Each structure stands twice: as structure tokens, then as C-alpha cells.
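Structures follow.
Every number in this text was worked out from the coordinates using simple rules, so none of it is lab data. In this text the structure is predicted, and so the values were computed from the model without any measurement. Cβ atoms are built from the backbone, for glycine too; each structure is taken alone.
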Structure I
Amino acid sequence: MKVLIIQQKMIGDVLATSIMFEAIKHIYPAAELHYVINSHTYPVVMNNPFIDYFHFFTLEHEKSKFELYKFAKQLSKEKFDIVIDVYSKISSKLITFLSRANTKISIDKGRKSFIYNYTFKNKLTANTNAGLAIENRLQLLKPLDIDPLRIVRPKIYLTEKEQHGAKQLLESNGIDLKKPLFMIGVLGSDANKTYPFEYMAKVIDNIVLTTPESQILFNYIPNQEADAQAIFSLCSDRTKKHIYFNILGQNLRDFLGITSHCDALIGNEGGAINMAKALNIPTFTIFSPWIKKEAWNMFDDGQKHVSVHLKDYQPNVYLDTDHPKKLKSRATALYLDFKLAYFENDLETFLKRLH
């Protein structure tokens, strides 16, 4: 059996979808499994033992219809038996159609499509603490007679060399791995997914106040350095002494290695949180007020993985609507209402539980 799974978009999406490969291999160990992903997301699925082959969707494929067509035609030569199109985008529909696979599976977007044999509506309520992002993916495996409630957790596979290299980097920069080490997701993927800078600084101040031996790392990419510096400048003088601002890896695998040595990742919801969970690192997640918490609070248990959302504390704000598209334009105003005071006790309890 030869299976192609297509998952474009962001790192968190690609990591979440990787569970499908383990689920398939558990039932069909001899299956040959292929994965189409955006090239920049590869580091989070590198070394995954359940994925046999990768095919990379690049900027050239996005910009050129001709290049996309060539890519799809090349994939069709693999003669897949099954194609699973997780998000059903225009480009993935073309790949699915040209594959000529006997079984073609995707989500139901409310419009009839002749391309797929099987479509499934996204669930609105999760049956487990895995969350909707996981359960909605696993239900796509029903046509393969795979139980969608046999939950699989995303995993990231680091080598011993990568872990050792990260340890050396940390220690050479003055980090004492016997003391608490926290990675802070200070910035979201964009402004409407980023907790206000002043509020984030207060969160970091609170971490140091609660855990006086804290060592703080900032997670940011080079083009976010100015914003990360702005948050640093808003922290108290006491807190600044605990922040190792310039400890950064050269690439995403370096970040994963560094994070694997942390006691927790705390901050904005996004790819970094999902990666920490896949590394089995405790997380405390601050959700954007316009994002549905139920979709991405994967494996929250109120103990090792905790997440907070404005809706948890001000449900009346969401009485009229909780639809992300309608709330997105109000993100800035909603964030201003989402003060640390709401979840300060939750954060302190989380930190104390770690040690």
C-alpha cells in the first residue's frame, strides 16, 4: 500500500499531521508513506521513523502554475493507492486529482467535490484532551479502518549529537542546567497572535519573582529581534539579570535542541508550543483572544500542559460570537482586556509544580 499525505502551511500543522504516519504504520507496517510539506517545515519531522519519503512544496510551486503542475505530474508517477489531502487547498486538490489514486480523502469544506471519495467535516467538540487539531486529522484515517480515537501524540526526533551540541552551547554561555531554565515564546507569528509587549514583560517578571533562580531564554527569529528587544526593555531591572537574550541557535534544529534542555516553554500559542509538547517539555500557553482554544490546546491536562484564554475568564465577551473571522479584527482590543491578573495564580501554580 502506497500512501501520500499532503499538508501545506505552517510548522504546527505539519507537526500535528505527522501523527497520521505513526497511526498508519501501526496497522499497516509495510505501507510506503510519503509526505508533501512546505520545505521550511522539514526540521520538525526530520528523522521521523514513520515517514518514508518527503516531497517539498516550494516558493516556486506557489508562484508558478506551471511549476506546480510539473510537481503534481512528477508525484503522479509514484502511482499512489491513497492520497490524504489534509487542508484541501487549490494546489493540493491539483496534486490529488492528478494522482489518480483509487482512494482520495479530505476534509469537507461544505462544497461538493468530485475529486475525493471520502470527506469528513471537522468536529466541533473533542472527545479527548488531544484536542481538535489531532482528532480531526485522525478521523481522515477512517477509510483505512483505523480507529480515530486511538490517539497518537506528535513527536520530534533529535539525535544525541544535536542534544549534546545544545547542552554545550548553553553551558558555554553561562547556563547552569541544575537551575530552572525557561524558554519564553515572547512573540506570536504575527501581531494579532502576540500578547501585548508590556503584558508579556510582566509575565516574565512574575516568572522570576516566583522562581528566583530562573534562567530565561527568548524564542524569536532574526527579523523579530527589535520586538524581542522591546519586550526585554520593559522587564524589570531584576528580571533583566536573569535573561540570556543572545542565546540562539543557527536554525530550527538548534532551537529544538536548546528547548529539549528547558524545564518549560511559556508564552504565545504557536509552533514553538507545539514543538515543546512534541519534545515532552511542559508548556504554559497564552492564546490569542480570537483563536479557538479547543482547536490547538493539544494534550492540555491542567498539570504538565496548561493554556489560558480570555474566554476562560470573560465568557460574556464571546456570547455574540466566537467565530475567529469575526473576532480577528478585534484582537488588539480583546488582548488589552486579557491582563496577567486573570491567570497569575495559574502561572505561579504551574511554575511551583515544576520543582
Structure II
Amino acid sequence: MATHTDQTPPHDPRDETAPPVPTNAVGMAPVFTDPLWRIPVRLNPVEVELLRTAPLRRLHFVAHGGASTISTLQSYTRLEHSLGVLALVAHFRPEDELLRAAALLHDIGHLPLSHTVEGVGGLDHHAIGSQLLRAEPIRSVLAGHGIDAGSVAEVLGGQPLSPLLGRPGLMNLDHLDSYVRSGRAAGRLDDDPAALLARLTLNDSVVSADREAAAVLVALVRAEAQLHTSWDNVGPVSVVRRLAARLLDSGALTPARLARMTDAELWSAFDSCEATRAESGMLRYEPHRLRVTVGHADGDGTGWGYALRKIYCSAPLVRGRRLDESVPELAADLDALRLLPTEFRVRWS
């Protein structure tokens, strides 16, 4: 009588795990599908390796919307946006490995809470990003795949002209993802982003649309500018900038340490410092107490001033022609953004 001698344990399906989901942001799945644009991107080996480096992983813990995440639902991260820009480059220029790497790396210099603390302590995310490109581990990862870090830096510096930067005042792929992603998060976008994308092209590295799609994009640009000049942004951002400056002045942090923090680490630093602890708690749990007025001073002279660094405004082309030539009324809508206030006074009630 035959006996069974195979000692292999019986297969137990409970030992198996499901494969990584299509939106996996660590390069575990061979194809990443951006959930906004629904573009499937077959990741190159260099992109997989970059996604596993500390500078890229850190962006998963930095809010794209900065301090306005306190008062809105703009909770998506810098990494989510960077992957979105990669997806757009892969859609329009799938074989351009240098441009794809630049898309993935274009925001690595961002500070905690993104633009919120830009300039505090003299910090500049562009300069920091350029340094990180040429430092470890990014430099070696790029070099290992035949990509020169200096060439990536040149692309991100606008030389040569690329869809990541385009031309001043005109919409590039970085702007496109920011406006559409913000609009979807805020409930301002009724159009399907994938259907909108099908109506867009690149013309000399600038986003070009048909008339109807251009109107959608202009509405998103206007809404974003209005968000930046609203209480939701001005109040929280002005407080965080004050707190960050106070941390540096107290000696609790150096600018270099601040620059590489995640959002959570910055909030922890606020909570750990006597000079910032109380106001940090007020901002997170009582933001409704903030009062924002337009101008340099309010009635009783209390509070502090805050000035917007810039109002972001970039126009798409319409079938390859500038907006002011093709649809003057849309160009006028963007020109009107110059009338938005940029000087504010903020105080606690």
C-alpha cells in the first residue's frame, strides 16, 4: 500500500495577502493609477526607487494646502500632487524619462505645511530642492539609472522649456494638477477630470484646451485665488507663520531643522515650546475665533499684519492661441484677480 511522503504543508489561502492596490504610493505595484486623472502609469525602475527614498516619502506627510487644511478639507499631500504631475507627464510625454523623474521630484524641497512657512527664516523651497537633488540618496538613485541630477535641476529651473514650467503666466502641468486637484477636493469641479484631460493638449509646453475646457480651467484658477485670499487661508497661515518665526527666535529650532520636518513634527514642536504651545492649541481647536480684515490695520490697532506673497494665476491656451486673443472675456476674468486684496490684519477675538 502506497504511503504519502510529501511533507509540504497543505495550502492555506489565509497565508496570502491581496496584491498592492493601484494607488499604492511606494512602487509596490507595477502600475500606479492616479485616482484623480485615472491615468495608469507603468512605473520606471528609477521612479520605483525614488518613491522609496526619504525625501519623497516625507512628502506623504506634508499637506499640499498648507495651514488651510485646518479650516477646509484640502487634505491631500504633496506626494499625491507629485504623483499626479508624474501621471500627466506620463500621459503627454510617456517616453521622456528625464521629465518624468523631474515631475516626481519637483516638490522635494517643500517645507512643512508647504507654502505656509515659505520665507520664514529665509527658507526657499526651490533652493532646498536643488540641494536635495544633488545630495544623497537622490543623486545616487538617479545616477544608477543613467540620469544626471544636474539635468533634472535644469529642467526644474526652466532650462530647457518644459511642460513642468512652461512660460510665465501660462498654464503648465504642475499648475494643472494643482488647480484641478484643489477644485475636486473643494467640491468646485463638476466635470470629470479624466474627461477634461481628454480635451487638453500641450502646445509648445503649455496646456491648451478647447473653449469650454478653458472656461472650466479659468473658473478653477479664479476659485483658487479666492481661496488664497479668504479667511480659510489667511487666518490659519498667518498664525502658523508667527508660530514658526517664534520657534526660530526662541532657539528651539534651526531653519535647517524646520525645513525638513513633516507637518506632524512641526505641530509637535509647537506643542513642545512654551512660546508657541497655547496659540498652537487655539489654532487647531478654536480657529473660529480668528478675525481677518482687509488692510494694514483694524479699528483698535490690535492683531498682526499678513501679506500674501503672490496670487497664483496662469492661463491655458485656447486651441494654441493666447486667451486674450481667443476668448477675451475669460482673459478679463483672470485679469480681475489683480483686484483681490493681498494685505490683511488678523487677530484673535
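Each of I, II could give mean projected area of the Cα convex hull in nm², for residues 129-208 alone, but the derived value 6.9 comes from II. Suppose Kirkwood radius over Cα pairs in Å, for residues 201-248 alone works out to 10.9; of I, II, which structure was it derived from? Computing Kirkwood radius over Cα pairs in Å, for residues 201-248 alone on every structure in I, II gives 10.9 only for I. When distance in nm of label points 7 Å out along Cα→Cβ at positions 57 and 169 is computed across structures I, II, the figure 4.4 traces back to II.
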